[in-house]
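**Student:** In the part that follows, the structures are each spelled out as structure tokens.
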Structure 1
Amino acid sequence: MICIWDFDGVLCNSLYECATVSHFAMQLLEGTLPALSRHVVETTLESGEVEALTEALRPYRPYVVDGKDYLYQIEYFVRSNRQFSSSKAYWKAFDALVDEAKSRKFDTIFYGTRRDLQYLLENRYDTLFTAYNEAVEALRDSTELFDTYICTARDKAAVISFLKMANLPFDEQKIYSRDFNGMYDNVGLGKSQQIGRILKANGGLQQKFVLIEDQAKAPLELCETCTAMTVLRAAYGYGDAEQWAKLPEDRHQTIQEPKHLGESLRQFK
């Protein structure tokens, strides 16, 4: 049976890493920082600025789809301390702000900054993540019990680096990311499309499979076509409870803590 894992919010808490990238990307966008250097990065990480931004971004993290979202969250919500009473209110405000040209520019800077940080920080880059150790061990078991994939909106290099830090051997051809579909370039497929591609290559959309996610977006998009899908909702992650409420109760199980993932997975063996 196929088992597909998300990364951010499932295997690790990556909010500090995202805040770090966003902090420098905003400075580069606005011209307050001419270029990244190892000295600038290390000095900033020691200053406490990123910790403060991490906490400021936390209320908005359930709504993040990709890197460009941090542009609007920081510029319009964090700086004005804007709060929202519901996901509907958030998306109404967010959608009114989106400028496609500005989004594309920031997207390029954001992911370029992430690559630069990986180079400048070397092994220290991995310390920007906080691993959910019990989830990592459940993934290790998953690779032995199931045909296991990782499907994430993050770049592949960061996933590989994290898995090496965790001493977890993993077939890189089974990592579907923002930039790769396995070993091939990703030419714009979203997560639900990538999952569909995995399934079609291994028996079709109607087969039984398990999806481990903290966000409801992909499960909701797949629910009608993948009728044998079971979702393990990582409720310890970043997901929006209002969105999860839209998924039929018989299609998902809620995992409150990483330590329960292994036991929940073994029921499908």
Structure 2
Amino acid sequence: MSSAVYPGCSNQGWYIRVNLTLLRSLFPNYKDEIHIYLGISSCVGSEVYEYLLFDKFFQECMTQRKVSANLNIFENQMVLIFDPQNSSASNPFNWTLKVDCYAVDKNIITSISTNQLHSAEKSISISVFSDPLFRVVLPSHPLHMQSGDKVYVKVSSSILDPDIKLLLKSCYVRPALESDSRLDIVLIENGCEVESSTHMISVEAHEIQFMFLNYALVALREGMNILCDVAYCNAIDHSVNCFQTCSGMLRPVIIG
């Protein structure tokens, strides 16, 4: 069934195609007794050549919206119902396919911290490790360590959609009991390694790893937090602000 449905979307709405020729070849006896809709039974598509096209705004068809970082996450489901009231072809069935769409707002950067608990709304998280294999997790509420310790940081997304990628804009260290940004030790800024011991280890679409040496004496006494400014981008966006490289990127609005 899923081979006949081609999910798609834009920043404004759904663009989902159902291959009717393939569907009827899979179920030749069902003919026109198949009811297909998006979200609610009244939200039906338009037949264009051999396809059933759902070209709908996100405000239609009972689409659900969530926000995570700078992503608008839209969720719905395609429903196919076969009702054999007028046919003896087969027993009735109900088939459902979950569809998702991620619309990126490039004007927003989200700030995350090791002092925040991970949640569904916070799809991007920071984990801290004591070893280069990223196996030994350090407690980080707040983070306590000796001066000179090597710190390994992983920033990762729980959303693994191949159409989006994670960007790490900036990271810095702040004493746990302070809110004054003037006390920050900047590790990464505008994608650039600023502090001399900071080195990017691995950059992948949904996970970024880096390390630094701790020179903050306060880290042993009161602890410290690592904060990072992150964002999502469309995987096919090749603009300068969507590359994980050292650049003089413009600073959008930061929330979080």
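**Student:** From 1, 2, which structure was FRET efficiency 1/(1 + (r/R0)^6) of positions 103 and 215 (r between Cβ atoms, R0 = 41 Å, to 0.05) = 0.50 calculated on?
**Tutor:** 2
**Student:** Given a value of 9.8, 30 for Rg and Dmax of the Cα atoms in Å, for residues 151-190 alone, point me to the structure among 1, 2 it was derived from.
**Tutor:** 1
**Student:** Suppose you compute log10 I(q)/I(0) by the Debye sum over Cα atoms at q = 0.13, 0.15 Å⁻¹ for every structure in 1, 2: which one lands on -0.84, -0.99?
**Tutor:** It must be structure 2, since only it matches.
**Student:** OK, next. When log10 I(q)/I(0) by the Debye sum over Cα atoms at q = 0.24 Å⁻¹, for residues 7-46 alone is calculated, the result is -0.92; to which of the structures 1, 2 does this value belong?
**Tutor:** 2
**Student:** 17 is what came out when relative contact order in percent (Cα under 8 Å, 6 or more apart) was calculated for one structure; which of 1, 2 is it? Working shown, then result.
**Tutor:** Working: 1: 27; 2: 17.
This figure was derived from 2.
**Student:** Upon calculation of helix-only ellipticity at 222 nm (-39500 (n - 2.57) for each DSSP H run of 4 or more, over all residues; to 500) from the atomic coordinates, which of the structures 1, 2 produces -1000?
**Tutor:** Checking each candidate, the match is 2.
**Student:** Given a value of 1.8 for distance in nm of label points 7 Å out along Cα→Cβ at positions 15 and 39, point me to the structure among 1, 2 it was derived from. Don't skip to the end; give the middle numbers.
**Tutor:** Details: 1: 3.4; 2: 1.8.
The read-out comes from structure 2.
Readers should treat all values here as calculations from the given coordinates under stated rules, not as data from a laboratory. If you're wondering where the values come from, they're calculated on a predicted model, not measured in any experiment. Cβ atoms are built from the backbone, for glycine too; each structure is taken alone.
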